[in-house]
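Asks: Following this line, the structures themselves.
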Structure 1
Amino acid sequence: MSIKLAVIMATTLAAGTDPDTNYLKAVQEYRTRLETTLKSDTGWLTVAGLHWLKPGENSFGSGPGNLFVLPAGKAPDQAGVFRFDGKKVSLKAAPGANLRVNGKPFTEGPIQNDANEATPDAITLGDLTITVIDRGGKIGLRLRDKSSKYRKAFTHRDWYPVKAHYRINGKFLPYPTPKKLRVPTVIEGVIEEHEAPGEIEFTLAGATHRAQVLKASPGQLWLIFRDRTSGKKTYPAGRFLYGDLHADSTVTFDFNKAYNPPCAFTPFATCPLPPRQNSLKAAIEAGELTYHVEP
């Protein structure tokens, strides 16, 4: 047994719970995977810029006169121009910019965004990658930088001790027809579109709670929630959690796995906010704590 797992077990047992070793190990492995992904070359810590496209030409490069200014020393003064007609995006590279799209040399042509879960084209300049994103019809450029200041400053994710009673079995209450939702995000004026197949109902600390869930992968439901720890010990905007939907319409949510949205780690993420009814009247002292950069 690792020292880290032993410490987690000791803390958990001191809190009056007694989950078995395999459960503790599984939760710790889940948390480790989240941190590894966050720190990777494609993790959220590399997201270092966001520019919402305006109709017409949108110049980009490291020069201060560009509409989208890239980090100094990491891109040409003039890297090129994105052309936006209100729906579609095309790109013209500046001479000598050495732009690549999906790993291949590129001069001019249309660019695919990430609408409808499509894989967006990756425009690369050394350590920099730009993709075109669609958030409810609002089209923008997302910049990733493998050596971003957010990645360099990252320390570690912090979590509550594991408490087995926060692994909850509840009921899935499907809507007669799934609802199409326009969900506000942490960026004012940016709306995302999601599908809500229904609600969940569960009991915690003797009280019954209901919350709206969003469509996720087959067999899973996505819960975005706030609770009475939000803004105190946990991230103010809320946390994310995926639950397993079973054939008998029960659903399992393990709040020990509730985690901070990407906007806790970069100001350039477009995180959806919890539906109004998902402000739970309970202090859920489980899952991830607020992230702080250590001095």
Structure 2
Amino acid sequence: MQPIRSDLHFATSADGTRLAYHVYAPNNAVSDALPLVCLAGITRNSRDFRVFAETVASDPIKPRTVICIDYRGRGASDRAEDAATYSILTEAQDCLLVLDTLGITQAIFIGTSRGGLILHILAQLAPERITAAVLNDVGPELGLEGLQLIQSYLSQGNTSTIPDWASAAQQLSRLHGAAFPALEPSDWQDMAHAIYTEHGGKIVPDCDPAIPLAFASIDLEQSLPHLWSQFDLLSDRPMMVVRGEHSTLLTEPIVASMKDRHPKLRVLTAAGQGHAPLLHKPQVRDDLVAFLRTV
């Protein structure tokens, strides 16, 4: 494995919000491989990708730089003064700002859940930037049951008191364990440290509370807009979709429709996982790394 370096950087958006991003880069290797940009879920942050990013950056065959972005209001980024800017469009524009700051004109993108929706918007705003894409348990259409489940656990996860890290891991296991039989106790501990932070002597979600509150207010009985036209803009790019075996957000019929519109789409099922699969688990990691080596 190649040695790597990991650095935290910041860029400032047009409205003054400071945006954080982590860069994982091969330390001693010279590589002309395209960078990989990782986009997290709705209340998640760049720490979700730490282990996977380290694996990709240290790949002995094709190491590459990996950029993991904290959207506004998450992780090390500032909370937005205007909660209305917690939108997929604004977050896509923030991602473009980070790319511009780094001088990146083309990249491979991985989008988990909301990150995959942002990737669809990037396909509309700047399709020339996307050389290849990985959608992690998300597509241009979303399953109602999965959306309802996210509303439910975001509410539970942001209102209960978490006294310590062991309790945080236990809470995650209690909320998600049925959909993730493949995870070990150490996985729940790692997930807790990725999702939560310590503040005022308590363990709290590492995001602005306005974000889950806004999602909780969405009326899921109303039809949500689809992103099929944006998905079609990527039909000529190498693409993989990762679907959690027990996911109700990205259903098998949706994946089948994606395959119909993108015949070369690679489909990977994350056994024993739900929404959204951990990418650094060996079964998923190995196939993803093999896909990245082809780009």
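Values quoted throughout were computed directly from the atomic coordinates according to the rules given, and no laboratory measurement underlies them. Keep in mind that this is a model prediction, so the values were computed, not measured. Cβ atoms are built from the backbone, for glycine too; each structure is taken alone.
Asks: Suppose you compute semi-axes √(5λ) of the Cα gyration tensor in Å for every structure in 1, 2: which one lands on 39, 23, 15?
Replies: Answer by label: 1.
Asks: Comparing relative contact order in percent (Cα under 8 Å, 6 or more apart) across 1, 2, which is largest?
Replies: On the way: 1: 16; 2: 19.
The maximum falls on structure 2.
Asks: Here mean count of other Cβ atoms within 10 Å over residues 186-193 has been calculated and equals 14.9, so which of 1, 2 was it run on?
Replies: Derived from the structure labelled 1.
Asks: Let me ask something additional. Of the structures labelled 1, 2, which one yields -11000 when helix-only ellipticity at 222 nm (-39500 (n - 2.57) for each DSSP H run of 4 or more, over all residues; to 500) is computed from its coordinates?
Replies: Source structure: 2.
Asks: Compare FRET efficiency 1/(1 + (r/R0)^6) of positions 114 and 202 (r between Cβ atoms, R0 = 35 Å, to 0.05) across structures 1, 2 and report the one with the greatest value.
Replies: Greatest value across 1, 2: structure 2.
Asks: Once distance in nm of label points 7 Å out along Cα→Cβ at positions 42 and 122 is calculated for every structure in 1, 2, which label goes with the largest value?
Replies: Sorting by distance in nm of label points 7 Å out along Cα→Cβ at positions 42 and 122 in descending order puts 2 first.
Asks: Determine which structure produced the value 12, 28, 32, 24, 6 for P(r) over Cα pairs in 10 Å bins from 0, in percent, for residues 130-225 alone, calculated from the coordinates; the candidates are 1, 2. If you can, show how the numbers build up before the last one.
Replies: Values: 1: 12, 28, 32, 24, 6; 2: 13, 39, 34, 13, 1.
Considering all the candidates, the number was obtained from 1.
Asks: Out of 1, 2, choose the structure whose coordinates give distance in nm of label points 7 Å out along Cα→Cβ at positions 90 and 266 equal to 3.6 when calculated.
Replies: Source structure for this number: 2.
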